[in-house]
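Have a look at these structures, which come just after this line.
Bear in mind that the values in this text are calculations on the coordinates, not laboratory data. It should be emphasised that the depicted structure is a prediction, and the values quoted were computed from it without experimental measurement. Cβ atoms are built from the backbone, for glycine too; each structure is taken alone.
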Structure I
Amino acid sequence: MLFIRSALFNAAFYLNTALLVAIGLVTFVLPRRYIMQIIRFWGTSSTWLFKVIIGGTVEFRGKEHIPKGGIILASKHQSVWETFALLPLIEDPVYIFKRELLFIPFFGWCAIKSRMIPINRGKRSKALKQMLKRAKEEIAAQRQIIIYPEGTRRPVDSEPHYKFGIAHIYQVLKVPCVPVAINSGLFWPRRSFMRYPGKVIVQIMPPMEPGMPAQDFFETLSHQIESTSNQLIAEARAEGGPFLAPKS
């Protein structure tokens, strides 16, 4: 039964994504706000499909901690799930993502239109400089930057690998950074066909105001995200479910 639900959800999710990308192409001749509405609707509709087909629930805790205006939203990254589910939480989201995604037909064009920020991870310092320039422009436009400090998805129970680049971004942009913890990897595992029912929890923590020393900021942010995500995973496992068991 879980396999059938997973197959139905995967088909519905990618069909919905393709349809919205196609609609998004129409907005190329319209102001950017129209494609942003489609992007945020992608988050809402995909979350709804996950609830209806897989039978999961979603709980957002601490939404009141998200301030208005330009911010950094720094999230744990375990799954594809948070790439869409966080979008409706904020007014004008902008992702920092690997440049290779721009080369995906249609999807990449929509990313360009919506002014997402690509980064060429192979060029390191030069790429960081270019990315920071773009990020400052978007923050000045009162947008909210979503970033995954580990750079890529990390499976549940794997060793964390936070990158110091997030501290450079924090120091340059001089805006609040909101830590976000999740347990989504239990229900949408990395590189897995299966999807599992249960309660996905997103814990939004109080913003870290600008001005902290880079090392202190990095250590505090990493600890808050990692420790809270582990607590959410333990909470879900205590309730039981058909998802992945902890490593022995």
Structure II
Amino acid sequence: MAIPRKSRILEKLRAGKKAISYKSNLACFRSVEVAAMSGFDGVWICQEHVPTDQMTMEAQILAAKAYDCDCIVRVAKGCYSDYIRPLEADATGIMVPHLMSLAEAEELVHTVRFQPLGLRPVDGGNADGLFCKFDFKEYIKFMNENRLVIVQIEDPEPLSELDKICQVPGIDMIFFGPGDFSHAIGHPAEFDHPEVKKAYELVVKTAHKYGKFAGTVSVPSLEQCYADGYDFVNCGADVAAIGANCDAIMEKYRNCMK
């Protein structure tokens, strides 16, 4: 009997290894395919800041799966359907931005995990359930064990409850967002600010204390994040790569025109 694809990221992290992802801001499955075939463990696509519609999202998930690459969808904060549609399209995980409290963390798990962890609405007739070809009970068990639920700490407010948030069953990863955090404390892009550094260190320490994985972006660098104990790091983005390539070409052009 066929079974859904497991999470490459989860399997690596559970084995004590580090994982890496690449961010795609473009509404194009081809950019996801390029990253996936390059060997990234996962590609992060976004519905919070990017107008990625459901059909685009589905194509990007399929492009990642074609190369045994995870697809993590940062969801829009909305109703429960906004959280579970990516999972039913067989995204390997979801990332919830700006988690603000313990109560929100508990409500999230109630929404996106099946029994006994939560009460996610059940369909099974979509890609994640192999279009009704996967046993109902096995489907529920498999999805609870093999799909990532990531919460982003991007504000100072949840830090007072971080210990309790990290103890919520059903959350796999605590992800620190230095950009929004620096902005939230009134020091945008000051990644060396003492409050940013303190939160950066607190997230990885507290996540590991309660058996959660810790994730962030590659600030100050991929190597430093791993050295500081982070398990999962996003490094790079399609728009940044295209921009850098265009700038390099235009610099050569300007030099030729002198």
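What to note about this one:
- When relative contact order in percent (Cα under 8 Å, 6 or more apart) is calculated for each of structures I, II, structure I comes out greatest.
- FRET efficiency 1/(1 + (r/R0)^6) of positions 84 and 132 (r between Cβ atoms, R0 = 30 Å, to 0.05) from the coordinates reads 0.70; which among I, II: I
- A value of 2.9 for distance in nm of label points 7 Å out along Cα→Cβ at positions 108 and 220, calculated from one of I, II, originates in structure II.
- Computed 2, 10, 18, 22, 22, 15, 8, 2, 1 for P(r) over Cα pairs in 5 Å bins from 0, in percent, for residues 52-163 alone - originating structure among I, II: I
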